[in-house]
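Asks: Okay, got some structures for you below.
Bear in mind these aren't lab numbers, they're just calculated from the coordinates by the rules spelled out. Remember, predicted model here, so these are calculated numbers, not experimental data. Cβ atoms are built from the backbone, for glycine too; each structure is taken alone.
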Structure 1
Amino acid sequence: MAKNDVLPGAEAFYFEGSEVGCVVSHGFTGTTQSMRFLGEYLSKEGGLTVIGPRLTGHGSTPEEMATATAEDWIRDIERAAENLRPRCSKVFITGLSMGGTLTLYMAAMHPDIFLGAAPINAAIFLENPDFAALAFSPKAPSTIPGVSADIKKPGVFELAYPVIPVPCLRQLYVLVTVTRELLPQVLCPTLVFQAREDHVVKPENAPFIMERLGAKDKKLVWLDESYHVSTLDNDKEFIAREILKFIRAHL
């Protein structure tokens, strides 16, 4: 695959709808494929205008991702939000895993834009000594085995890299650490989803987030029938319905 070629199914998406908009972010090493069902649901059932950006370095090759930074991913989401603003007077944001981290970061940094945030299995701390040991090691390999396809439902495929580019671990640590410090600045209504059995992000992240959020209007929803990639798993319809209900309640 040539540099910048996008894997089929990993393309960014945009669904035209009402003046209510929603940014939908995929996660670390993943693609928009993991968020397309949610995006389509919000568009078809809610009439929302929905944008699902492809984060820099994702959906192409691990080698391309290895050159991406946390700042690139932040700028990707900011651009997506700006693309909604001419069409939408009311904007919400949701995301899976690192996309959930970005959701919280954006809610903290752009209170003028977002009316509500719905992180799904968001990472605020990793507690992974093996990852930490690689972050600055001169002996680290270029890639390690990936963390994709943590899905309970049989036969469901996630379009994601089978490996993690090690240079990106540093970027992930930067993003989660900065976002953790920003949690008190998340003041908009926040709906936090967390799978009880998550083999990628420790479920303890969710109560930690809830305790430190600055928002008074906040709710934690536990997912009992899904693993980490809950937006493709048994709870995907439930998540979509709850997010649409959350958006409608905060217009």
Structure 2
Amino acid sequence: MHWPARTVLLAMAVLSSGCSLFYPTTIPIPTVEHHTGGPHARVLMVMLPGRGGSPEDYVKEGFIDMLAAAGLSVDAVAVDAHFGYYYSRTLLPRLAEDVIGPARAEGYEKIWILGVSMGGLGALLYAQKHSDSIDGLILLAPFLGDDDVIDELVASGGLASWTPPADLDEGDYQRGLWKWLKRYADDRQALPSIQLGWGTEDGFARSCELLAAVLPAERIHRFPGGHEWVPWRKAFAAVLSAGIFPRAKP
């Protein structure tokens, strides 16, 4: 079930006194490493869970096995980026300082962030602020905004023709994110590559279509299904077979 972001934030505000109890955040952010790309993997895939999910979801749902079986020079690190990091606004610094920065220091040539649902939003928020530190995003049914924001873009004829409000409030992160995404309609060459996948019956399908309209067709992966792992696995398989990542050395 999907709760609109504002509903979740309101509920969390009411329960703010117990937020640290239910959503404890730590430094560094917990991670689970998966060395799937051989002894000298060139790419690191940072995996962010959805709301209510965990790093173990990527094992349970077969993503790590799929990555290992693909024979690519790609390692993975699943991050315990739960809602507490979003609520406390510490997700981005924790990813930068605890995951992305150390990965660059270890010698990974390219870094991609994969996120499902809320994790897709987290991946985009990170790319919005640190676009020069990552190479690509794999977004599987990402949360892209509440209905009123999506209605506004649809009424404007889509992202390419949408004009962001001149007096955009600093706290309006949803329109702020779409303002940044609008750059993909103009000059995507200077931005991280996006691979976008979702289920055609997903409640987020309408917002995904808005983003898909400004991306190359080969980066779009639609499959039957709802907001669930079945179409996400198929989309991930399509990304792995698209020739984006280098092969692992024998």
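Asks: For Cα extents along the principal axes in Å, for residues 103-166 alone, the calculated result is 46, 24, 15, so let me know which of 1, 2 that is. Working shown, then result.
Replies: Working: 1: 44, 36, 18; 2: 46, 24, 15.
Answer by label: 2.
Asks: Of structures 1, 2, which gives 2.3 when distance in nm of label points 7 Å out along Cα→Cβ at positions 23 and 111 is computed from the coordinates?
Replies: Computing distance in nm of label points 7 Å out along Cα→Cβ at positions 23 and 111 on every structure in 1, 2 gives 2.3 only for 2.
Asks: Here mean projected area of the Cα convex hull in nm², for residues 55-142 alone was calculated and came to 5.7; which of the structures 1, 2 was it taken from? Let's see the in-between values first.
Replies: Details: 1: 6.8; 2: 5.7.
Working through the options, I get structure 2.
Asks: A value of 2.6 was derived for distance in nm of label points 7 Å out along Cα→Cβ at positions 71 and 231; which structure in 1, 2 was it taken from? Could you put the intermediate results ahead of the total?
Replies: Values: 1: 2.6; 2: 3.1.
Computing distance in nm of label points 7 Å out along Cα→Cβ at positions 71 and 231 on every structure in 1, 2 gives 2.6 only for 1.
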